[in-house]
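The data blocks that follow each hold one structure.
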Structure 1
Amino acid sequence: MLMKVYLLDTGILGKITYPTGKGNKPVVQWFQDMLTRKKEFRIPEICDYELRRKLLHLKYTRAVQLLDDYCSTVGYLPISTEAMRLAAELWAESRSKGKPTAPPEALDGDVILAAQARVLAQAGFQPIVVTENVGHLAWFTDAQEWKNVNPAVA
């Protein structure tokens, strides 16, 4: 049986690191329940980047500190060359099929996140991207809305 590893998408990560934000409490509670049940998480480097730049711009220093804390305690998934090359393939493939996931000039964090998940799968894990928007991610990897990941059975 492969070990499940939950990858936090940028939106979910943002709610967790800014727990007092409007509507964020249910996500924070879900995350705490998952941690209490010893579920494995990784914070993908692409999601850290997407969120961190916004938090720094807004000067949300407490949220940046929480992000740092989670990166060191929960687990971090650095971007590898293998993941970036796979992301380029996914980007090109989605456009060839007429299903672009972002504007042509965008870096496209979704394909980088999906590639990170696929590389983790190749290493023998069962990655599940936890998100609020399954959309594009589900084309490339297992992505589930956080509400559908039950801490008791996950």
Structure 2
Amino acid sequence: MSENTKSKPRLNYTRLASEGFERMTALGHYLNTGTGLERNLQDMVRLLASRLNGCEYCIGLHTAELEKQNEPEGRVAGLLAWRKSDAYTQRERAAFAWTEAVTNIQQGHAADAVYDEVRAHFDEVETVNLTLTITTINAWNRLAISLGVRPHHE
């Protein structure tokens, strides 16, 4: 088995930094239950960011969450090509563009045009909570990819 095919975590970060893990989990609970943002929208955003980051563990997790919510398979499978599809609402499209801008922030600041589009569909509080959803999944992706469980490839 090569280095990239381990299925065991490098470190048990949930135990080693349990307080930090509990706080991230609490933030996730707030985002899921206290923001008023649609749960399927949040999970689509989480799935898109996870796909952009290549986090196989989170891709599987959020795909399963969307299946539990009865999200149509075509919308889930076609998420990376959202710009070419009419399967998504304008609100979702704005959230996806914002997800890409925030996830790929190393390419420069989030463009004003993308921000303006997200603000056309999300009020100020929703914009902050959407951005928290995106930044949180990016943190989870980085933990899972660098320290956590990695999928086993046979």
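Starting from the value -20500: which structure in 1, 2 was helix-only ellipticity at 222 nm (-39500 (n - 2.57) for each DSSP H run of 4 or more, over all residues; to 500) calculated from? Provide the component values of the computation, followed by the final result.
Numbers: 1: -16000; 2: -20500.
Source structure for this number: 2.
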Inset, instruction - Give the label, chosen from 1, 2, of the structure having the highest value of FRET efficiency 1/(1 + (r/R0)^6) of positions 80 and 96 (r between Cβ atoms, R0 = 25 Å, to 0.05). - result: 2
Legend entry - relative contact order in percent (Cα under 8 Å, 6 or more apart) derived as 42 - corresponding label from 1, 2: 2
Legend entry - Which of 1, 2 yields 3.9 [distance in nm of label points 7 Å out along Cα→Cβ at positions 104 and 128, calculated]: 1
Legend entry - mean count of other Cβ atoms within 10 Å over residues 56-63 from the coordinates reads 12.6; which among 1, 2: 1
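Kindly point out which one of 1, 2 the value 3.5 was derived from, the read-out being distance in nm of label points 7 Å out along Cα→Cβ at positions 64 and 144. It would help to have the intermediate numbers written out before the result.
Numbers: 1: 3.5; 2: 1.0.
Only one of 1, 2 returns 3.5 for distance in nm of label points 7 Å out along Cα→Cβ at positions 64 and 144, namely 1.
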Inset, instruction - State the single structure among 1, 2 that was used to calculate mean count of other Cβ atoms within 10 Å over residues 24-31, giving 16.6. - result: 1
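From 1, 2, which structure was Rg and Dmax of the Cα atoms in Å = 15.1, 43 calculated on?
Working: 1: 15.1, 43; 2: 15.9, 49.
Answer by label: 1.
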Inset, instruction - Of the structures 1, 2, report the one carrying the highest value of distance in nm of label points 7 Å out along Cα→Cβ at positions 48 and 88. - result: 1
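Values quoted throughout were computed directly from the atomic coordinates according to the rules given, and no laboratory measurement underlies them. All values reported here derive from a predicted model rather than from experimental measurement. Cβ atoms are built from the backbone, for glycine too; each structure is taken alone.
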